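In what follows, structures are represented as structure tokens.
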Structure P
Amino acid sequence: MSKNPLILIINTNKFNGTNHNDWLKNLRIVLDFENQGYVLDKLLPTALPEGSLPEEHVTFDKWLEDNRKVRSIILASMTNKI
């Protein structure tokens, strides 16, 4: 993650099982700042077919990378009891 000043929101407002709406709002703020919020709203693309354009490969690879980062942020934004 880049040096996101909003990451403090996630660190101080971790998901604890009872604060889903607030946690999700804060998570979206952080992910939107990182231009990764789309990962929450779009399904994982299927594997690219043979003959896909280079631009499609770049987009697919970026989605995979962003998805990995978002999963890590989500896990880090939960209390250890979850």
Structure Q
Amino acid sequence: MSTNPFDDEDGRFFVLVNDEEQHSLWPTFAEVPAGWRVVFGEDSRAACIAYVEENWTDMRPKSLRDAMAADEAARANAGS
């Protein structure tokens, strides 16, 4: 029976980030997919998960955060 490589407690991993600032745990043996870059690792699964938990504090994609901030600024300016 095969196991999911993302669940391998003894595996070595990277943390990847895409242009939307979304994070992903990624096994080191697998090619980094287009549109993603390594921001942490190679390290243990636990260390990579700790990095993600500390650094990815807002799950919303960057484009959504930017749009919401622009909308909030526009409403603030309209009320001035």
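Read-outs throughout are calculated quantities, based only on the coordinates presented, and are distinct from any laboratory measurement. What you are looking at is a predicted structure, and each value in this text was computed from that prediction instead of being measured. Cβ atoms are built from the backbone, for glycine too; each structure is taken alone.
Values computed for the structure shown
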read-out: Among P, Q, which structure scores highest (criterion: distance in nm of label points 7 Å out along Cα→Cβ at positions 13 and 37); value: Q
read-out: If P(r) over Cα pairs in 10 Å bins from 0, in percent is computed and equals 17, 44, 25, 12, 3, the structure in P, Q; value: P
read-out: Source structure (of P, Q) for helix-only ellipticity at 222 nm (-39500 (n - 2.57) for each DSSP H run of 4 or more, over all residues; to 500), computed value -17500; value: P
read-out: Value 29, calculated as relative contact order in percent (Cα under 8 Å, 6 or more apart), assigned to which of P, Q; value: Q
